[in-house]
Structure P
Amino acid sequence: MTAGGGGDAGALGSRHLLRLAGSAFIVLAAEPSYVLVDTVVVGHLGPVALGALGVAGTLLSLVALLGVFLDYSTTGRAARFFGAGERGRAVDEGVAATLLALALGAVGALVGEIFAGPLIELLAGQHSPVVRAAEGWFRIAVLGLPGSLVVLAGNGWMRGVQETRTPVRIVVAANLASAVASPVLVYPLGLGLDGSAIANLAAQLLGGTLFLLALRAERRPWRPRREALSGQLRAGRDLVVRAAGFQAALLTAAAVAARMGTPILAANQVGLQCWELTALVLDSFAIAAQSVVGAALGADDAQLARRVAWQVARYGLYAGGALAAVLAAGFWLAPALFTSSPAVRHQIELLWPFFCLLQPVGGVVFALDGVLVGAGDVRFLRTITLVALVGVWAPLAVAALELGWGIEGIWAGLSGQIATRLVGMVTRTARGSWAVTGTAPLT
């Protein structure tokens, strides 16, 4: 078996998987680490600023839904061509994804600027004190959307061709610069919450520019292949619907938290940012699985792809267990790190046990997500995710508001959706129908 014109089965085995996972770990941890630093910085401006960051950040994620498929779909598609020894066609997937990123990013930024006010009010409540602050942050940060989507596309095609160093350098440089700038802009320069948004904008534009330069260095035509473009859109169809389910559940949880009061809204923002950080750290094995599974199937080695599936699931379980132990040990320290408000701190303490217990289960779920994305089995992922998010998390969040369950009800819903996905993912992986070989994925 060849991989990219010179590998063998061992080259796509455990050592390669761990190297890819290590690279993905750094890339995935970089941005949420910056967001976490930014949350700490903004948290000391007070509960209103922290709540505003939560509402505006949620809305920014909703607008970015337009191009959320560019990362995962590109990785799997590029990896198949790379595994078949066609590196040029793998890079062509990156060209198509990048041009889509620029177009969708421009549309998303425009839509965000036009509808910022009404959407913020819908999330936070028309008379909420966080509305004005959230709208100001969002209007600045959304301008970086084209750069943000180019970063997704760039990470996708580079992972597909097994390039591990360049994405790390780009993403770490952009987010480190922004993490340094955020506290300076917020406090010494006195820009407050707007300083946080400017730092966010700078990170997205810098990262996007560096990925564009890296793609240009490949010297491939910038006119996308028709089959690459149509393939990206087909793969994106189900991934966008899936992402819409995530956003619907997140928006429901944010709206419920906002109506429970500012302390719960602020604490939920802290909890979700922490969850995003640990989820993306655990997702490093999923990203590696996308590259390895895609390349193995492109090289006609279904047996290797199946072996990697269970191997990466074990890695996710072990990593999640380790994270849970560390987070549980930090139970008394973490709330004080994020806020000086006793009310917000108390709410963080209530959600923290849920957060810790979710780590091992989440590690397995995210790992198997990566396996099926790498194989192109996104229709199944769409269905099981929608069932879990719209059928479990969102209804439980609404019930938490109506029945007075508080922040614990919101996080019980999050736990329920992860458990639902676990059952579905393990069953699907065991059946093995996703391991279709060749350069054409299931989509």
Structure Q
Amino acid sequence: MAARGEFSSQTAFILAASGSAVGLGNIWGFPIQVASNGGGAFVFTYIVLTFLLAYPILMAELVLGRHSKADTVRSVVNISSPKVKPFAYVTGYWGIITASLILSFYAIVAGWMIGFGAGSVAELAGLTELKAWLTAFSLERNLLLCLVFYVLTMSIVANGVTAGIEKWSTRLMPILLLLIVSLIAFIATQPGAMEGWKVYLQPDFSRILDPDLVISALGQAFFSLSLGVGTMMVYGSYISKADNLPRLGATVAVVDIGIAVLAGLLVIPAMYVALHNGVTIFDDAGALIDSDRLIFTVLPALFETMGFAGIVISVLFFILMTIAAITSSISMLEVPVAYVSESWSFDRRRASMMVGAGIMMISFIIIFNFEALFGFVINLTTRYSEPLIGLLFCLFVGWVMHRNHLLEELKQGSPDLENGLFWKIWPSYVRFVCPLVMLGVFMHSFGLLSF
């Protein structure tokens, strides 16, 4: 078996891990959650919960990964006693299955992003019929664009950690940031944008303790950091032992929050620019329309009201969305690929193509049974499976991994950690507080607990 890859620098890891965290959940999901949950009140709650809960669990995954320098399954198995090993295998495989299922629906949505971006390019070229086909919901379009997205994702993962994941993450993340900032600057000059800024930046503090807002903010923090599926555990296994883990984890959390906040500065003002231009953004009950219709109906309608400039902005916007999707999808595919290539001694390229093709078949099954399966798979993975797996990862770090081994792992790259605030708080926090909160979220998801 070939030697395992490793990120060449802390910056490379931060960009790759941030790319995994910064996906459609930030640029698409976060602004919608903000607009539907009290504006700035949701932003404030999201930031607080990211550091109170998401960051400690992120650290648990990074520690497990770097300690074992292995895939998701072996990372939890290697720290387990003989009695716990069967449970560890179930947890590891469950994480792999969940990551694969998330990628299966994620790739479908990412394909739509490619279609709308390519549609805008076709419009620039005067190919109106092609644009109509690329942007209309159809079986053939969904299958083709999903295939295109998988080819992009598999080709990156097949090249390994340094030449694949790191190389493209360090290229795509700066482009993503540049596109967000450029689009924010343009939208800010449009009539109606100021109203969106007010909705976004003025918090309704009366809603901060609203249980539904808190649960939504917690779910958004959890999902946006790619927690509960093993992606950060696998990326953690590629971190050098000389790097400071708590600092790296905090940096990733800050970057994730920053880009989510920037996405809100783009999407919410754009919504109100659309409203000013006569595009409907609220339903008959006065609620914001569904998020998929917002991205694929409201914003394209907005771009059409802007003439030629709108077409250019549309191209840039959907390129931005596609980049965000790719930086996340490569981390999701890496979870099963790392397992197959290391545990089964498969060549990485072969493992990437084989695993990617298998997950793509699941996507195709969803496309052929869209109404029945699409929403079901999303709820199954993001609402139920992720919180429970996150809970299990906390239990492994807090209760299964020996405290001395935990300290030794964290002190590599941070020799003075034992005397710092992080070590005084985090081990007990991830052992008691995080599992209890995650158990509460899980029970609330099943309707077994109300607040």
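When FRET efficiency 1/(1 + (r/R0)^6) of positions 77 and 221 (r between Cβ atoms, R0 = 30 Å, to 0.05) is computed for each of P, Q, the one that comes out at 0.95 is P. Source structure of the calculated read-out (helix-only ellipticity at 222 nm (-39500 (n - 2.57) for each DSSP H run of 4 or more, over all residues; to 500), -28500) within P, Q: P.
P, Q: which one has distance in nm of label points 7 Å out along Cα→Cβ at positions 69 and 101, as calculated, at 3.4? That value comes from structure Q. To which of P, Q does the computed value 8.7 (mean projected area of the Cα convex hull in nm², for residues 21-140 alone) belong? The read-out was computed on structure P. Between structures P, Q, the calculation of distance in nm of label points 7 Å out along Cα→Cβ at positions 189 and 205 yields its largest number for Q. Taking distance in nm of label points 7 Å out along Cα→Cβ at positions 341 and 357 as the criterion, the top-ranked structure out of P, Q is P, with the highest value.
Where does the value 3.0 come from, among P, Q, when distance in nm of label points 7 Å out along Cα→Cβ at positions 37 and 373 is the thing being computed? The structure behind it is Q. Calculating relative contact order in percent (Cα under 8 Å, 6 or more apart) for structures P, Q picks out Q as the one with the greatest value.
Taken together, the values in this text are just the output of simple stated rules run on the coordinates, not laboratory data. On a predicted model such as this, the values are computed, not experimentally measured, just so you know. Cβ atoms are built from the backbone, for glycine too; each structure is taken alone.
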